[in-house]
Structure 1
Amino acid sequence: MRILRLLLAGLVIITAGFVIAGEHLSGTSADAVINARLTTVRAPTAGRLTLEHRLLGSSVTEGEQLGSINDPLVDNIHLYELIRQKAFAKAEVERLTNMIAAIEQSVSDLKAKSERYQRQRILQLEAELRALTFEIGAAEARGDEAEAAFKRSKQLTDRGLEPSASFERIRATQRVAAQDLEGARQRAAVVEIELQAARNGTFLGDGYNDAPYSEQRISELTLDQSEKQALLTAEKAKAEALDNRINVERLRVNRMTSSKLISNVNGTIWEVLAANGETVERGEPLMRLVNCSSAIVTLSVAESVYNRLKIGDLAKFRVSNDQKVLDGTITRLAGSGAETIYRNLAVAPSERHLQRFDVTLLVPTIREDPALACAIGRTGRVFFEARPLDFLRNLWL
């Protein structure tokens, strides 16, 4: 029995030593901190800063207004210049519109005058043609009379009853009558041609062109109207373009006059870099926010543990003073002296941390747990290998 007791005591001592050694020699982190990326809210415009009253660490949501910037002295000279140009363009549009309307009225009056002239000219030529018709009739009658007198004179002359001098005079009269008739007929033909041309809108005769002054003036005014219409179209396009530029410039002035500071993440206020009422410049950093959706675990390990790790390895994170053990994955191995990679993270590394080897762990459960999602700075430990008492921990959980 004594030997059995000694054997059991030795077995307990060996088991205890194995557990203690396994617990302490398994890969663990010296420190582990819940960390997250920072985002900087900068001034979109220059002006006087007004911040909403918030305490450091206050929660903010994406799209939430954090403050505003107002600048009553914003540069609006370009906007006024565009408005002045628009006024000139508008005045030019009105001037050209009035000129085109006046030309249209002049063309309308000249067309009416031309139509009256054409009607009167046609009436004049018709009257001349009728007069020539009567003149032709009279010339024909005189010709007939002269022809009859010629025939009688010729008969008397042939019988020797009338002297030859009288015969010659009568024959000359007959020839003149024939020429007068032919001349009247030719003048009638000319008038008929002028009448037909006048009915077609063309005027012939001494002192006339192919069109009267009114129609010539209508042609000139129509050409001038076309030119003015082209200028009017160009000025309207210019005025429309100025309207668009004015709207864009007015939006710019409004944005420069008053702008809002908007949170771009769901997180907390980590640092305020400017005071309420300060005059700030465009692009100046005003506030830093913690992006809680980017929560990670940063830690450091001994060189011996670090050299056994690789990206993608599984690990377990246990929050201090909490029995929860969360599964994680190694996403970055930065090695020793990894100070620069913390410049955009909320929690900076300690001197002891920088003397060891840096590791970053992604723990999805932290981002899903409301109590841990924004628990920036909360500490714990990370384990990279199984430990002898893990089965008891699992039963406890």
Structure 2
Amino acid sequence: PPGTPVLHAFAVKATPLVPVLRLLYEEGIGAEVASPGELALARAAGVPARHTVLDSPAKTPDELRRALSLGIAVNVDNPQELARLDGLIPPAGPRAPVGLRVNPQVRAGAIEALSTATATSKFGVALRDAGAREWVVRAYLDRPWLTRLHAHTGSQGVALSLMARGVAEAYALAEEINRRAGRRQVDTLDIGGGLPVNFASDATGPTHAQYARLLSEAVPGLFDGRYGLVTEFGRSLLAKHGTVVARVEYAKNAGGRPVAVTHAGVQVATRTVYAPGAWPLRIAAYDAEGRPKEGPAVVQDVAGPACFAGDLLAQGQSLPRLDQGDYAAALDTGAYYFAHHYAYNSLPRPAVHGFAPDGRGGVVFSLVRGEQTPEEIVAEAGGGSPDALTRFPAVRRPAPRP
């Protein structure tokens, strides 16, 4: 209903780039942060505190103090963190909303590592553990300043129906807390994000509208205006908006299979390289002039530059044969790829460019982040103190006995 407070907060971990966060904020989207670094990025992008949510299973006292002082909403992860927060909340109450994260324990999706509502997930208070539900209710009744409830079931590989089950569990718990409190103490539900992305084709699906329709059927009270709503989508907002383009430095054959050696591998597609079954990428072939490559499809590997055999962007993929000087484009990589660097072989972070229609039928590009320089790599690797381990007096060793 009109007037219902809703905050769509982008999960900064998905694409931690300041210009991207600024663009999203200007479109009305806030920031969900999980570290001091992500908070700093959101602040640099101009996202105000009231549009920021702090989530993390390992918040330090300093992180909690800073969030409270800025007026940033906090989702508490566990009983020890709540006890820590008890000593930080001023008598007048917090400046911003505080909630508790619960684990509905509804089961895992297809990718275990991204399923956050399993029986033994590290996140939140496990609701089905002995005595846990009553502890949660009691925690709210003892703390009138706890006004939000947070649950997140998982992301890629988690079906919409399973996500809806997790939200339904959180909603039922909020209803129980408010009934026992005799008032509407929990006024906002944070349902997390996690909408999966279709990496198999250009089609966008499932859509946020489909998820909203499913939630309205599975948890009708969620949208009746009694509860404010917070979402924390990440990958589903930007995956289809990004492409990693890599030049083919060499084209060779091994065991009868063509291999295109490129500059994109484990350093930009870490999950794909180490877990290709869960994170396959489609590759598009372009010639040296940037035109779509034509010709018969050939089964080939697209390899990265790192020094181990498994550094493959794609294995056994059918596409027009890539030759030296061509380009391999990894599609649907707008989230969790070029912005998350793995510094294997001290490979540089690649440049990131944004593009948009120029209003005259063309395209205009802008630099979002410059390529990392060798000097920056050296600085990160302790280049400013090369003698840190050699400036100590030599330790005289005893001479060996004859």
Structure 3
Amino acid sequence: MPQADLAWLLAAFALVALMFPGLALYYGGLLGTKNVLNMFMMVLSTLAVTAVLYVLFGYGMVSGNSVAGLGLVGNPFEFLGMNGFEVDDGSGGAQPIYWAAFFVLFGAITIAIVASGAAGRMKFGAWLIFAAIWLTLVYFPIAHWVFTYSDEETGYVGGWLRNAVHLHDFAGGTAVHMTAGVAALALALVLGKQKTPQTKPHNLPLVILGAGILWFGWFGFNGGSAAGANFLSQYVVMTTLLSGCAGIIGYLVVEKIRDGRATTLGLATGAIAGLVGITPSADAVNPLGALVVGIASGAVVCWAITWKQKWQVDDTLDAFAVHGIGGIVGTLCVVLIGAGSAPAGEVGILFGGDWSILWRELIAIVATCTYAFVMTYAIAWVMNKTMQIRVDEETEHRGLDVALHAESAYAASE
């Protein structure tokens, strides 16, 4: 691997790391002033939990040889404690220690998104325990299904979705976005609605700043998944830009038609929706297709956000709509408008592609969403029955910043 490739991958790592304060600002601005710091704590603490688990056994569960060759989960003991990672193999390129660090960020941002379903009402200690269990039982297995390739020469067996079903998911539409979106929905169902819900964001400039930092980091998220400073990295950076921009348009048009006005919050949400949609399809669509992905993702997400009012579900920060539904839209765009001229070479059925791509992507969507929802609901339900994960009504009314952390984001509270 040329040194230029390694330099880009290290830069991409730094960009993805910035997504954590970006998500904290984005989520924090959407909440009331009494829960801002608690949300910062929830988002940023996931990085600490994920890093510890990856060193202990997580890297093996994601990237290790599949247990019994089934493609369900990697061997947790194969890279126990990342033993041997401290030795330079002399290749001069990205080595396992780099990819372990990169995948730490992927896992941590996934569980951080799930915080949407717990905003303003979950005990912080319970959140840390939940995050550790969820990563172990939900994210690590799904990441193995999606990200790990088999190697016939060495007999190495990877994940079943990637190798048996032949899913196309460039950078995590299934393992990251769908998984996080449906998990946030399940967690919200177990916790129940807030007693004193806030209907409006308290600080839109924070939301815009957070969205901008997330977009900045997304170039590393998708560009780094190209594994080098190559044409593919250039290509997916461009499609990422285009889809984020088109997501704004798609969202604002639907918002204007539905509500009679276009909003700053809609602009930020539309951009994130477009970025979510392009994550699985960044290498599979052409530039015009990237615009279609963004417009479709923004429009569908804007419509989907209204569901939580109808369902009476308090997914406070709309992770299910933005990430769950947005990830599904982006994956289906591969099915419909995949371009043979794009680097992935996947031809969508609207362009005469084989219909087998439809069932491949649908199997991945159904398997990922079903497993993530059922397991998340079970984890949260058992925890709630054994240790009461929700704060009491008085604590919720006071706000989690003061009640749990003895801090306040602002001099004057709500």
Legend entry - volume of the Cα convex hull per residue in Å³, for residues 46-253 alone - structure with the largest value, from 1, 2, 3: 2
Legend entry - Identity of the structure behind 5, 23, 34, 25, 10, 2, 0 (criterion: P(r) over Cα pairs in 10 Å bins from 0, in percent, calculated), options 1, 2, 3: 3
Legend entry - Answer label among 1, 2, 3 for the case where relative contact order in percent (Cα under 8 Å, 6 or more apart), calculated from the coordinates, equals 12: 2
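All of the numbers you see were taken from the coordinates with simple rules; none came from a lab. In this text, all values refer to a predicted model and were calculated from it rather than measured experimentally.
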